[in-house]
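Scrolling down, you'll hit the structures one after another.
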Structure 1
Amino acid sequence: MVKKTKNVQYFEAVGRRKEAVAQVRLYLPGKEKKVIVGGKEIKTGEFMVNGKPISTFFASDADRERYLSPLRIAKSEDRFAVSIKVTGGGKSGQLGAVIMGIARALVIVDAGANKSTLKKQGFLRRDARTRQRRKVGMGGKSRRKKQSPKR
């Protein structure tokens with residue numbers, strides 16, 4: 001979805017994985033190469049997750065490679081300032097949701113150029129795996145069986 005606030009254009013998309021949901025906004029900064037979001041200044045090429053720099057949220061180098069990969073494929077690494085809100089799930093699910101949200105936003109930016117390459121890499125596929133629900137008669141957990149009273 002393309003929106004505009006205070007003369008700044010941004011592209012918004014939602015990514016999901018397991019129980020995690022990520023709302024991603026790719027801002028196109030003007031000549032000053034920075035955007036103010038929620039009272040915080042974001043420069044082009046920088047990521048903010050829940051108001052913090054992404055390096056504090058996803059600290060490892062492997063995570064950095066994963067969330068930058070959709071931007072690298074679309075050749076847009078230093079083009080956008082990125083703001084992300086993440087809720088639910090664990091760190092792995094949240095990272096997957098962030099990657100999907102970035103990929104979906106890039107498709108909104110330029111569907112003709114980005115959609116086919118991102119789809120081939122699997123960034124637009126929803127990973128629908130969720131936790132197994134609790135079953136009736138299992139004594140609490142989903143796979144646990146009740147112990148027999150007679151041996």
Structure 2
Amino acid sequence: MVVIDKAFAYITNDNRLLVFEHAGILKAGIQVPAGSLLPGETLESAVIREAGEETGLSGFADVRFLGVSEFDARPFGKDELHRRHFFHLPFPGVVAEKWRWFENDPSDGSQTAIEFDLFWVSFSEARECLSYGHGAFIKALTNE
């Protein structure tokens with residue numbers, strides 16, 4: 001089994017967490033911005049890059065590491081173990097309640113942009129709605 005390091009972004013604003021759904025792909029569930037590291041990339045650089053690519057937001061300055069969890073992707077058809085590194089990225093600016101964003105550099109190598117429908121949820125809602133272990137460190141946001 002291959003081990004893949006991934007960076008996960010808990011982007012917060014006014015005691016809310018930014019989450020998304022893949023437009024038109026309900027089985028993907030509700031997620032937070034995340035992705036694999038590029039060769040030679042640090043975890044902190046990867047989480048800032050992924051946050052920007054998947055949301056269109058920028059200006060993350062106070063990035064804080066929260067912890068690591070592992071996710072076995074074999075039940076989903078991939079012989080991979082994902083080592084997930086979770087970070088808190090407070091977003092200080094004013095931002096819309098909902099928006100659609102297109103990631104134009106998908107890591108799967110396809111040339112098709114990925115559509116994300118982004119929206120904010122409370123931390124308690126996040127604990128209930130996040131899919132595939134994306135909520136592993138939500139509790140850390142309320143204890144910082």
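When FRET efficiency 1/(1 + (r/R0)^6) of positions 3 and 99 (r between Cβ atoms, R0 = 30 Å, to 0.05) is calculated for each of the structures 1, 2, the largest result comes from 1. So Kirkwood radius over Cα pairs in Å, for residues 59-130 alone, computed for just one structure, reads 15.5; which one of 1, 2 is that? It was calculated from structure 2. Comparing distance in nm of label points 7 Å out along Cα→Cβ at positions 19 and 123 across structures 1, 2, the highest value is found for 1.
Computing P(r) over Cα pairs in 5 Å bins from 0, in percent gives 2, 9, 17, 20, 17, 11, 6, 4, 4, 4, 3, 2, 1, 1, 0, 0 for which of 1, 2? Among 1, 2, the structure yielding 2, 9, 17, 20, 17, 11, 6, 4, 4, 4, 3, 2, 1, 1, 0, 0 for P(r) over Cα pairs in 5 Å bins from 0, in percent is 1.
Suppose distance in nm of label points 7 Å out along Cα→Cβ at positions 11 and 67 works out to 1.9; of 1, 2, which structure was it derived from? Value 1.9 for distance in nm of label points 7 Å out along Cα→Cβ at positions 11 and 67 corresponds to 1 out of 1, 2. Here helix-only ellipticity at 222 nm (-39500 (n - 2.57) for each DSSP H run of 4 or more, over all residues; to 500) was derived from just one of the structures 1, 2, and that gives -9500; the source is 1. Comparison across structures 1, 2 (criterion: mean count of other Cβ atoms within 10 Å over residues 83-90) gives the highest value for 2.
Values quoted throughout were computed directly from the atomic coordinates according to the rules given, and no laboratory measurement underlies them. Values in this document were obtained by computation on a predicted structure and should not be read as measured data. Cβ atoms are built from the backbone, for glycine too; each structure is taken alone.
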